[in-house]
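Just below sit the structures, each encoded as structure tokens.
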Structure I
Amino acid sequence: MANVKKNPTPPLLPTSYKGRYPFRLATTSFIYPDHYVPNVEKLGPYVDEIELLFFESLRGADVALEREIDQLARLAERLDLTYNVHLPTDVSLTDADVSARRKAVAALSQVIRLTAPLSPSTFTLHLPFAGDGRNKASITAFQSRAMESMAALCRFQEKPDRFSVENLDYPLAWVLPVIEELSLSVCIDVGHLLVNGFSVTDTCRLASGHISAFHLMGAADGRDHLALDRLSESHAREIVDALQAFNGVVSIEVFNFDDLARSLLHLEHLLRLQPAGI
């Protein structure tokens, strides 16, 4: 009889991190090469929250996904787990074309409605800038489009601060007026800061009072979404300072088991460091 090659048993984390930190520790729904439910079943016993990634817009009604959302709600209760949602990034709320912006609002609102039974802690979203950063009029037009789209999106969420605007490849200051005017929150993405040469400390200071979530990861050689142990010592120190007294969501935003396991061990090491203070 020919030998049958069996699929290896997926690795599991060696220890639970539930309730270990003042913040809610999360990771992504893409750690295992599988759907949302299998990832949550494997990760849920070990973390406080799961970041459900919706990078692409839904294509019409998705009955299978609706059933999966029902399963996720039951898992949350059984595993003492919460969720946050990363909204689609294949549409733009700040597109120069008004019809494209309306399409983006519709696409994001569909995911918001679909995931509402999960009571997500945050809905993280992108406000991309595609203009001339040296041109004040271009920045002002971007801000106007962002304000218009976010005001429209806020109609689908009773609590505007559940929308966390993620820093991208431009200074957070450009979008801060929109955040403050509409009472939104901020998601500090450490990887985006580091690969674009922005200061973690300065950005956190600027966003003080608005930060609801952090996306943590390592970054090196222009790449992000690496394990946390790839951080330089100076960047690691900035992160330690930023997390002092933070009680929101800290999501280790990596996409495979090895990077997650290494990151969790390194986070333990980092948080034993004496903070320098911001």
Structure II
Amino acid sequence: MSEIVMTAAPPSRVTLPRDALVMSARCLRLSARTIDALLTALLLPVILMLLFVYLFGGAIQTGTEYVTYVVPGVLLLCAGFGAATTAVSVSNDMTSGIIDRFRAMDISGTALLAGHVAASLVRNAISTTLVLGVAFLIGFRPSASLAGWLLAIGILLLFVLAMSWLSAAIGLLSGSPEAANGFTFLVMFLPYPSSAFVPIETMPSWLQGFARHQPVTPMIETIRGALLGTPIGNNAWLSVAWCAAIIAVSVVIAAVVFQRRTA
């Protein structure tokens, strides 16, 4: 009997990848059923891009075609919108009683949250592809090499991963799906006071300091530089550092809060 105990692996370690995959498939099915939220996540970034290009683009001087300037920022905004739905999904799980059923099935909190994050990555891949397709139709012409595309995609994936884990933590901290949606709206406001839609130099002096040093700006400048060939500088390293910090803090908070709420 002692030999069996020593060689048997903990069930959670053995089943974690499988459970995370099952939870990912579940979250994707739930996303497909909530048509209104799915359409919002897919179409809102496209609508915003069209509004900026055709309503405001003629009045904004960026030194290049406005569609060329604005698309990298819209891609990041799209990723943020897609990740924000994770907070509502996690909050729904925590308030609907489904967590008790998962615990009875020996599904860990790590697998549940990883499933939400993985589903967020899939949703964002679809919405980003849609935004890029529309951008090409309205005149976006990047000059990126293969390395540039890989860098831009890598930064987008890191940002989605960071925002998804942050949204999961917000969903756990929130008392209701409505509150979770409100908190993530504040986070998703960050691309606006950045270099996403207008050059920072055109902003009021009191806002320029915040716009230059907030986490979204180096990510946008990295994606823009990778796709359009503009200077990147140390923005790529700053982007990776910001994303790593957000992921680390969010994972710790999510683990602690989940344990306390399900104890």
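Just so it is clear, none of the values below were taken in a lab; they were calculated from the coordinates. Please read these numbers as outputs of a predicted model, since none were measured by experiment. Cβ atoms are built from the backbone, for glycine too; each structure is taken alone.
General remarks:
- Comparing relative contact order in percent (Cα under 8 Å, 6 or more apart) across structures I, II, the highest value is found for II.
- Per FRET efficiency 1/(1 + (r/R0)^6) of positions 177 and 201 (r between Cβ atoms, R0 = 41 Å, to 0.05), the highest-valued of structures I, II: I
- Entry that produces 2.8 once distance in nm of label points 7 Å out along Cα→Cβ at positions 153 and 233 is calculated, selected from I, II: II
- With helix-only ellipticity at 222 nm (-39500 (n - 2.57) for each DSSP H run of 4 or more, over all residues; to 500) derived as -26000, matching label from I, II: II
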